[in-house]
Structure 1
Amino acid sequence: MNIDAYRVTQDHLRLKDLDPRDRGSTDKAAAAQRTTELQERLSGLQERLYAEQQRSLLVILQARDAGGKDGTVKHVFSGVNPQGVSVVSFKAPTAEERAHDFLWRVHARTPGRGLITIFNRSQYEDVLVPMAHGTLDEEAARRRLKHIRAFEELLADEGTRILKFYLHISRDEQRERLQARLDEPDKRWKFNPADLEERARWDEYTRAYELCLSETSRKHAPWFVVPSDRKWFRNLVVSEAIVAALEDMNPRFPEATFDPAQVRVE
């Protein structure tokens, strides 16, 4: 798979030009087999990253409601050692968080050396939501995005690899997923009536996402627009990108600080 086909490189991204039902040249069965192979490779790479204790990986997942963030975490990272991976979700800021700059709560949750952290929603919420609700104008949004670019550059300079994924679903697919949450008793806990209010702002969120992705996709912190109407293809694309990044990092097990030949276990 050419993962670069999904990387954001445009200065003025238009989401309507990208097909959320795209499945590349693969089918569901082949994708499932390939995803399983990638899970095994990810497990080994994560162990090496953890043992090396020199660098880290930050994975950012953004999507509309019912876009598949939780499902992506569940399927892509199912084989990794939980000791070396954490998932952080940024919801509406608390009173204490609002008393600080918008990145204050984010910086402390970035991964330490040897770790993988997944942001299930991220610092971008503090641009997307107020823009969609009309409480943050474009000029102020661009200032925040400038700060985010500098923040991500700092993380990259300090050894954190950053991958950002926008899980791209269609409006029809979102409707079906939200309706399924209402229709199926074991999924109703996922339904929030407020999601319908956010759905009514579809166009506003589209404009906000287009600005965020266009302004902050950089070589050291790329955005990928992942076609996500088909969950199996979503999982494949995200897995391919993460494994490719870790293989490029090529973490290594550290050399022993002693001579193993001189040690005997009685």
Structure 2
Amino acid sequence: MSARSPFAGFLFDPLRPWLDRLPDRPDAAALAELAGRFPVHLDNGQRIRFVPPQADGRIYECRIHESGEVETRPDNWHDFFNALVWLNFPQTKKAISAAHVRAMQAPGELRGKVRDALTHFDECGIAVLASRPELLDCLRGFRWKELFVERRDEVRRHMRFVVFGHATYEQLLAPFRGLTSKALLYPVDASWLALPAADLSLAVDGLLAADVGAGRVTRSADLQPLPLLGIPGLVPASEDPAYYDDTWQFRPGRRQRN
């Protein structure tokens, strides 16, 4: 990785072991070589392979489930990050793929709310861990100033934010006002927060896969909105408490608005 890498900021940490092995661009050949060195297998034995888009009419999720082929556009950041998430969070990606297939009444029919929620998390998901559950309560309650201003030091010490969604990784290349992820929230023991990034990814992969497999992600309402640029340390502007007065970005929840 070059000194001027585009992968700045701690939210890229889950993918850092893979990014360090790749050029600073979506290189299909390098990605295929990496996937060959670190294979991911589905439960049916098929190995995940990243292939160019096909024109045979097969449904994207069905192709993965049946053959292990993940359609991946060359020179495309979105698909590049999708491939890296497959390598870094394989159990969760497998669980999402299987849940999509289960939710299909027939291949190609209307997606429905379950598949929409799965896609939403696949694209924009994040796991939020906290050793103090009351911090998660602030997040659930859309109490952004309490969380990110009044309890800012506690957030730094007692919370971790692990990005899963590949669209979110793409958006973090050029963060913008209002950038929002969809979170699953986990109270954890303090020892989790001391884990190295690779071990934390492995542990989070287990949590997310279990929840997807158990049907926790079946409605968009199952996911908690999180304005990413409010996380302490991500953008310099957030050091000013007045930054959080922007109610367009840091919106109150529906109950608070009514």
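To which of 1, 2 does the computed value 0.95 (FRET efficiency 1/(1 + (r/R0)^6) of positions 25 and 201 (r between Cβ atoms, R0 = 41 Å, to 0.05)) belong? Traced to structure 2. In terms of Rg/Rh (Cα atoms, Kirkwood Rh), for residues 57-120 alone, the structure with the greatest value among 1, 2 is 1. One of 1, 2 was used to calculate distance in nm of label points 7 Å out along Cα→Cβ at positions 65 and 145, giving 4.8; which? Source structure: 2.
For distance in nm of label points 7 Å out along Cα→Cβ at positions 153 and 233, the calculated result is 1.6, so let me know which of 1, 2 that is. Going through each structure in turn, the value belongs to 2.
Please state which of the structures 1, 2 yields 1.1 when distance in nm of label points 7 Å out along Cα→Cβ at positions 9 and 249 is computed from it. Matching structure: 2.
Given that helix-only ellipticity at 222 nm (-39500 (n - 2.57) for each DSSP H run of 4 or more, over all residues; to 500), derived from a single structure, equals -11500, which label among 1, 2 identifies that structure? Only structure 2 yields this read-out. For the set 1, 2, ranking by distance in nm of label points 7 Å out along Cα→Cβ at positions 89 and 161 places 1 highest. Here the criterion is mean count of other Cβ atoms within 10 Å over residues 49-56, and among 1, 2 the highest value is seen for 1. Each of 1, 2 could give Cα extents along the principal axes in Å, for residues 113-216 alone, but the derived value 48, 37, 19 comes from 1. Distance in nm of label points 7 Å out along Cα→Cβ at positions 33 and 225 was computed and gave 3.1; which structure, 1, 2, did it come from? Answer for the origin of the read-out: 1. Relative contact order in percent (Cα under 8 Å, 6 or more apart) computed as 21: which structure among 1, 2? Here the read-out was taken from 2.
Where a number appears in this text, it was derived from the coordinates with a stated rule and is not lab data. Quantities reported herein were computed from a predicted structural model and do not represent experimental measurements. Cβ atoms are built from the backbone, for glycine too; each structure is taken alone.
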